[in-house]
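Here, each number is a calculation from the coordinates, and none is a lab measurement. Predicted model, so just to flag it, every value in this text is computed and none were measured. Cβ atoms are built from the backbone, for glycine too; each structure is taken alone.
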Structure 1
Amino acid sequence: MGKRVVMTGNETVAEAVRQINPDVIAAYPITPSTAVVEYISQYIADGLIDTEFVTAESEHSALSACIGAAVGGGRVVNATSGQGLALMWEMLYIASAMRLPIILAVINRALSGPINIHGDHSDTMGARDCGWIQLYSEDCQEVYDNILQAVRISEHIDVRIPVIVALDGFITSHAIETLETEGDEDVRRFIGDYIPLNSILDIKNIVTYGAIDFQDYYFEHKRHQLEGLHKSAEVIKSVGKEFGKTFGREYGFFEGYRLDDAEYAIVVMNSAGGTVKTVIDDLRDKGRKVGLLKLRIFRPFPAIGIAEALKTKKVVAVLDRTSSAGAQGGPLFNEIRSALYNEPTRPKAVNYIYGLGGKDLTAEHIRGVYEALERIDKSRKIDRLVDYLNLRE
């Protein structure tokens, strides 16, 4: 039976991990994710879970320990932010290449330099091609629900791919929100017992991890790895539906908010979705046909569904909470435009970079974006393909 609780985003991550009760968590503290592992270590000290907690000397070592535990047949969780994710870089690729179902909560933080501890998406967007599934969370409820679903998705026999569950640093991680959590036994029934595959500790069935792999089979092994990521799309969909039947909150690849009849749409990920929804409700009361597509899954990228949802709109603005140096817009923008490219009819699309280093995104900024979309529609002209919100220049 679910119950209403009040928690920060970091507490929410820790509560979900408590209910999962993984075999191992290996972590190194970094703002703004430190509180996650502090809560979990307290749960262990209080005897609420029997997880083995490994205090590593760095984030690289933490993920290395997680990989070791996973190849040994353990259910494994970790948490990090910004620079910590960057220090894990080498091991991110190794974890996905070994097809290890590790869950990593990433509290999104700007990458240095200059030094900044606040939230943007430069960490996970920088890791977008490392072979992990990526789920994004608007609020604490989605954080909780995404982590529970991530376990089922990652461990599915057709997938066996690690999963990042992302939430915005400070905006979500340190904000107190109301959410609904489920009973411990209900959660454990949903996620099920972990069935290890090819454990290195199974001496009756010898396997090798981390072998050298030159021109003879490297290409084939990378293609095999990608197959798990491709197959995860159907698993994500089915797990989202089952979660809805079990707990009453169904999930897909993205959420359309007042999108069906909208002429002008904004595309965002994570906490900005709530701000956009508030503005949409206000503009709808004034007769403006505006809508939102809030992306939940960034990897694997749900291109077909997004194209279907956006192809009839007049103008679309894609908001990126990261910049992509030297590229023609941010990473989300380029994925969206690519998804729309082969459609016989498609909207004009523009990109806005916003919120770097935790800078505010306000309702007024969103209203300004919708006004700009209407101007583009009337003039049939895009003056600036890539623009910036709340920037002094």
Structure 2
Amino acid sequence: MKKIFFNFLIIGLVAVALTSARAQEIDITHTGIFGQKPIPVALSGFTGEARQVLEFDLYVQGFSFVAPDAAQYLINGSDAGNVAGSVTDKFAKKMILSRSYNGASLRRQAHLFADEIVQAIQNKKGIGQTKIAFKSQPGGIGAGEIYVADFDGNAAQAVTTDRAIVAKPAWVPGRLALFYTSYARGNPDIFYHSLSNGQRKPVAGYSGLNTGASASPDGSKIALVLSKSGSANIWVGNADGSNLKRLTTGIEDSSPCWSPDGQWICFGMKTKDGERRRLAKVSAGGGEIRLINTAGVSNPTEPDWSPDGKWIAFTRQAGDFDICVVPADGSLPPTVLVSGQNPSWAPNSRTLVFNHAVGYRQVLSVLDVFTKQYKDCVRATGSNSQPAWAK
């Protein structure tokens, strides 16, 4: 197996406190949780790749680009050799950020600047340094391999070279490691794969289906779908696949994901033939199954729980595929956001990566949930699907 090494640039972000009152701020209030107005900014001085990175990163985190007279914030800078820039609050008449970068690629510097802009304006950690994993078919057809890339699809690198069907990559939180399913041994088996040294080992290789692996928030446990007892059900065990316990007994359960506190596992379920799929949750220790409120949205599947615990994103399968979000506490009905499938939350709990069809291939796209703004990851070529965002 080809060894994969990743060098991550570790740079601390500087939080900028913003305390001044703004008597003339542009109104960015909204009616409802979704469809919020993006924060209007004007971008000047940047060209080429640096500008493209800034526009992509900020757009999928709730910003829009307008003329200076319509902007709330003015972002000025240059990319002549290195990225340097500043952010001014136009109405407070105050510069809130000024940075210059060196020692990394121009693209990496632009991601860093975007992260600091998000921190200064939204008081949130940016996503420019984060990674995604996904299934890719570089030629658009074939079995595909598991790849890892920057969150915008840049710098994609193959993790597997199995030349066999692969599926469902999932990160181990806080580690350079993945779980995924591969038919490398002729059966759908689950593997654990270290990205730091390229080593991998089988975790579940029972007769029948082994798929849908999802690591607990602390990385010590794994939820997975196994059919070793007849039907495809949710099981939970240690991260190495030992000490397995069956949690569900439906006829077809799928796509387990963990609540960020590690107490619950959400999944798709069917209890009898002819029944549409529903979302449910069960205690990680086993017990009563509780339904998730998806009233008005039929046949939900592929749930993913946001890192802040507030939301569950999922796919609606109703002829076409749609990305939906519902409060994890069931306090509101689900909202349909955009067409697509396989949603995965970013660490910021407001951005999703998903895939959608463009002709005969699948394209990765990044969505800001609350403004519904999204952009395709055009740097990820081929047909790409089943993305998973590193947490």
With mean count of other Cβ atoms within 10 Å over residues 118-125 computed for every candidate in 1, 2, 26.0 is reproduced by structure 1
When 1, 2 are compared on volume of the Cα convex hull per residue in Å³, for residues 158-221 alone, the highest value belongs to 1
Output -2500 (helix-only ellipticity at 222 nm (-39500 (n - 2.57) for each DSSP H run of 4 or more, over all residues; to 500), calculated) maps, among 1, 2, to structure 2
Across 1, 2, distance in nm of label points 7 Å out along Cα→Cβ at positions 86 and 382 reaches its greatest value in structure 2
Re mean count of other Cβ atoms within 10 Å over residues 198-205: value 11.0 computed from one entry in 1, 2; matching entry is structure 1
Comparing 1, 2 on FRET efficiency 1/(1 + (r/R0)^6) of positions 94 and 230 (r between Cβ atoms, R0 = 35 Å, to 0.05), the highest sits with 1
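Which structure, out of 1, 2, was Cα extents along the principal axes in Å, for residues 238-317 alone derived from, given a value of 38, 25, 21?
Answer for the origin of the read-out: 1.
For which of the structures 1, 2 does the calculation of distance in nm of label points 7 Å out along Cα→Cβ at positions 38 and 334 return 2.6?
Source structure for this number: 2.
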